[in-house]
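Just so it is clear, none of the values below were taken in a lab; they were calculated from the coordinates. Please read all numbers here as calculations on a predicted model, not as lab measurements. Cβ atoms are built from the backbone, for glycine too; each structure is taken alone.
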Structure P
Amino acid sequence: MLAIELRAGMAIRSEGRAYKLVEVELKSRAGQIHNLVKIKLRDLDTGRLSELHVRPEERFEDLELDRQSMEFLYGDAESCTFMHPETFEQIVIPRSTIGPGERFLQEGMKLPVELFEGRPVSIVLPQTVDLAVTQTAPAVHSQQDSTLKEATLENGVVIKVPLFVEAGETVRVEVETGRYIERIRTDRKRGA
């Protein structure tokens, strides 16, 4: 596979090592078309992140990752445990492998787990999650420097939300960044 065909989420082999692509960016110099491909990748053995800068015509071996739907059971300080719903086999994945989105895992959540040569190397997190706000300060409307305030979610994560969001409401959050997206209205009347 050519470097210019690479996309985030793919797995490749480079110099004998297996990697999952985190980010791929085409770079151009003045007057030229795509003369450099910048690749951010995670080593499937060590979990370490690194960057490559290669020519678009450079070739890589495309690797196949096996995806299995698994249920998130629980996590501790170092790892997260998932269970296959049919075989009940449990696997443990280090939090460092999952990345910053691991703080949004919820018990019972079913997610695709990617395996390489039979061992888990990553999970596919949803783009957004809906969580209840358990604690937030009341809105203060006089001379605000900011239109955001801190809110604690049901999973203990603290994010910034608009002033109109109150405790007990549900908000949609972007998993990758932890950014508030919108308030979810749960009191909609049917047929209205």
Structure Q
Amino acid sequence: MKRTKKERQQLLKQTIEDTPFITDEELAKKFAVSIQTIRLDRMEMSIPELRERIKSVAASQWNETVKALPIDEVIGEVIDLELDVRAISILDIGSEHVFSRNRIARGHHLFAQANSLAVAVINDELALTAKAEIKFTRQVKQGERVISKAAVSGNDAKGRTIVEVNSFVENEKVFSGDFLMFRSHHQKGE
């Protein structure tokens, strides 16, 4: 059944409120209209584009929370963060991240995304990586979007914080790492 423009715009607004990180492409599919129509709807309703929505959510959480890193030092865009619990970032692999001969992402970019997320999630301005065990499980190509998820999983015997980071393209794991993090003071009561 075809919806009126007003109905579609109401549903669009609700959908974006419920899932702020949905893309225009996904919205176009969901509402069976062109991407152009979605963009026009968003403009009419003054709903910012995805990148701006991500930035405003991240910035509002960031300024109140992150101690270890200024936002411009994190590799990728942080879209979710709960200090000492979890964090998520997105990295779109562009030409600057890949080997020119085969368009495959250089490993240090995937490592940097994961490592900077592991630092950012720690509630301590002096958090540093002490040790990392990492595994690349598949090559990432130019044009792919890497979603990195960090989770604080506890402390080791020396009181260092353990952060597990897994990175995905679509739902396929491309990288995993266990990061041992120094902090300036040990957590009390743990």
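So here's what we get for this one:
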read-out: Value 35, 21, 13, calculated as semi-axes √(5λ) of the Cα gyration tensor in Å, assigned to which of P, Q; value: Q
read-out: Read-out FRET efficiency 1/(1 + (r/R0)^6) of positions 48 and 120 (r between Cβ atoms, R0 = 25 Å, to 0.05), computed value 0.90, structure in P, Q; value: P
read-out: Which entry (P, Q) yields the derived value 16.9 for mean count of other Cβ atoms within 10 Å over residues 40-47; value: P
read-out: Ranking P, Q by relative contact order in percent (Cα under 8 Å, 6 or more apart), the structure that comes out highest; value: Q
read-out: Structure responsible for -500, with helix-only ellipticity at 222 nm (-39500 (n - 2.57) for each DSSP H run of 4 or more, over all residues; to 500) calculated and labels P, Q on offer; value: P
